[in-house]
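Below you'll find the structures, each written out as structure tokens.
Every read-out reported here was derived from the displayed coordinates using simple, explicitly stated rules and does not represent laboratory data. Quick caveat: nothing in here was measured; it's all calculated off a predicted structure. Cβ atoms are built from the backbone, for glycine too; each structure is taken alone.
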Structure I
Amino acid sequence: MTRVKFRGKTFTGSGEASSFTNLHWFKEFVRNKFGFDVYPGTLNLRAAESSDISILESMHASRYAYILESPDPHFCSAKLFPAQLGENTLGAVVIPEIKRYPKDVCEIVSNVNLRAQLSIADGDLVKATIEV
């Protein structure tokens with residue numbers, strides 16, 4: 001895996017992620033692969049520049065992701081990648097495998113409320129180091 005620097009601007013999502021991140025099989029997957037218990041919800045990021053969009057496009061196509069196959073037909077599968085935000089905040093980038101999912105967007109899960117932990121609001125630029 002290679003470490004890349006990604007930059008994205010935060011935005012408020014649809015709120016659907018909190019139900020996904022509360023599923024027992026999602027929580028178990030993250031705990032087993034990344035070693036933390038998931039805080040409900042995700043931090044939504046929209047790529048800041050074209051180079052950041054290229055990073056997301058490579059993640060969509062990557063064969064080196066942790067693949068979460070949904071056991072429930074009502075939920076999609078996803079690719080997950082280890083990530084670090086700031087100096088010490090660990091998380092995982094979630095790329096839902098949905099055809100209509102925007103190619104310039106990713107979501108990050110962590111064991112904490114990332115907005116509160118990093119003191120960020122909609123429109124703020126967030127830098128993440130992602131293993132792809």
Structure II
Amino acid sequence: MFSALLSYNNIMLFSLLSWWYDGGLKQRIKLLKDRQLKTMDYFSLDLLVKTWFAPFRQISAESVRGSLDLQMRAWFDKLLSRIIGGFMRTALIIIGIIVLATQAILNFFELIIWTVMPLMPMICLVLFIWSFV
């Protein structure tokens with residue numbers, strides 16, 4: 001009776017560990033990868049770099065025909081709009097890089113914790129015994 005229960009527990013422990021390091025680890029890696037890709041898509045750093053100095057929310061960006069004064073005012077409006085757009089996009093690029101790097105580091109630690117988690121009871125037992133020695 002006891003040996004059958006022990007055998008069942010060993011099979012259950014082995015199946016749990018085999019899932020943890022095979023299917024569960026693959027699921028975890030896919031989840032972390034999808035999370036990183038979603039954040040990259042959210043910030044769209046490639047699009048921000050492509051349009052770095054494009055006019056920012058400019059309503060009248062088309063070319064202006066008319067007096068020299070009117071053309072100079074339109075040129076200055078476009079220049080100011082490009083400068084504001086450049087500053088805004090630069091800030092978003094810096095924030096995006098910081099968020100992506102932080103998320104990559106946290107994903108790495110989450111993956112390490114995932115692989116070490118089944119060993120934690122044994123590690124805690126060894127540390128418990130070692131503290132009494």
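Data table
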quantity: Among I, II, structure where volume of the Cα convex hull per residue in Å³ as derived comes to 101; calculated: I
quantity: Winner on FRET efficiency 1/(1 + (r/R0)^6) of positions 24 and 88 (r between Cβ atoms, R0 = 35 Å, to 0.05) once structures I, II are ranked, highest first; calculated: I
quantity: Origin of the derived value -7000 (helix-only ellipticity at 222 nm (-39500 (n - 2.57) for each DSSP H run of 4 or more, over all residues; to 500); candidates I, II); calculated: I
quantity: Of the structures I, II, the one that 37 was derived from, the read-out being relative contact order in percent (Cα under 8 Å, 6 or more apart); calculated: I
